[in-house]
Structure 1
Amino acid sequence: MHNTFTAIDFETAHGKRWSICQVGLVRIENGIIKETINRLVCPPDNFYFYRNIEVHGITPERTRHAPNFSAVWKEILPYIHDQTVVAHNGAFDFSCLSQTLEYFGLEQPVYNKQCTYKIYKKKLATLCLEHRIPLNHHDALSDALACAELYKRHINQV
């Protein structure tokens, strides 16, 4: 369905893309938000680079008791497998998903990848200013909500 898709965003704890520490997911069905998921994730060894903390504000203290990605994956898999999945700068987010699944020995899902950065060719923060979309940048759910809104606008113009 053209107006049905999942928007995702990941934040990472350090330079390795398998270090997901937050998942933001927005499910759009027939152009309407049907589900949002915002989960902190305990990355392997709960290890962070200071620079990543500066970007997103997530600390080891906040994720110490959070589930690991395997537990969160069970919750988000139905929104990804055999779906259209949209991310802003999908090269990063799709790589994070793939590398994290590989790290945990989980099967790679089949899905249709779409990237709002490739569509609009501008940074998320810039687009949100231009389109008056609320954004708390580098909060995974806020980024996913903004991406979902941008993709909805795109498919409604096509």
Structure 2
Amino acid sequence: MSSAARQRREAVRRRAAEMFAQGEPTTQVAARLRVSEKSVRQWRRAWKAGGDEALASTGAGGSTCKLTDEQLHWLAEVLDAGPAARGWADQRWTLARVAEVIRQLFGVDYTLRGVSYLLHRIGYTVQVPARRAVERDPEQIAGWRRRRWPAVKD
């Protein structure tokens, strides 16, 4: 969630705190703020226990990044150089390969899902190759289609 969205949600919770202080019932608070009654009940409990500050935003969720900004920049440069620069024959980055590069360069382990989040965070998206693989052999493909495909198809 963006910082602006967190601020908007916090503003709604602060408005709810004002309504709590005025003694408004949960159903009315929920209706006026267009939120669920369950949320209002949770906010009211937090507000009673800790006041307005208990409704303050705690910042972005999730774990913190294991890499520094400088390391992220370096990783982007390595990825832009392509897999061949790191010793892979084909021109395709996989999550497993990126995780291995991160482990080699920075000594940090990431799960494949963590690598996916990290790549999205630094602006990379899933891509489909624009052209066929260099290793592709049209003669072998044609032979397979003539000899093997009829048996597989049936």
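What follows draws every value from the coordinates through simple rules; no lab data is involved. As the structure is a prediction and not an experimental result, all values here were calculated from the model. Cβ atoms are built from the backbone, for glycine too; each structure is taken alone.
Looking at Rg/Rh (Cα atoms, Kirkwood Rh) for structures 1, 2, the greatest value goes to 2. Structures 1, 2 were compared on distance in nm of label points 7 Å out along Cα→Cβ at positions 24 and 144, and the highest value belongs to 2. Calculated for structures 1, 2, mean count of other Cβ atoms within 10 Å over residues 16-23 is largest in 1. Work out the source of 4.4 here, i.e. which of 1, 2 gives that when distance in nm of label points 7 Å out along Cα→Cβ at positions 8 and 104 is computed. Structure 2 accounts for this read-out. One of 1, 2 was used to calculate helix-only ellipticity at 222 nm (-39500 (n - 2.57) for each DSSP H run of 4 or more, over all residues; to 500), giving -11500; which? Source structure for this number: 1.
Sorting 1, 2 by relative contact order in percent (Cα under 8 Å, 6 or more apart) from high to low puts 1 first, with the largest value. Largest in distance in nm of label points 7 Å out along Cα→Cβ at positions 56 and 80 among the labelled structures 1, 2 is structure 2. When distance in nm of label points 7 Å out along Cα→Cβ at positions 72 and 96 is calculated for each of structures 1, 2, structure 2 comes out greatest.
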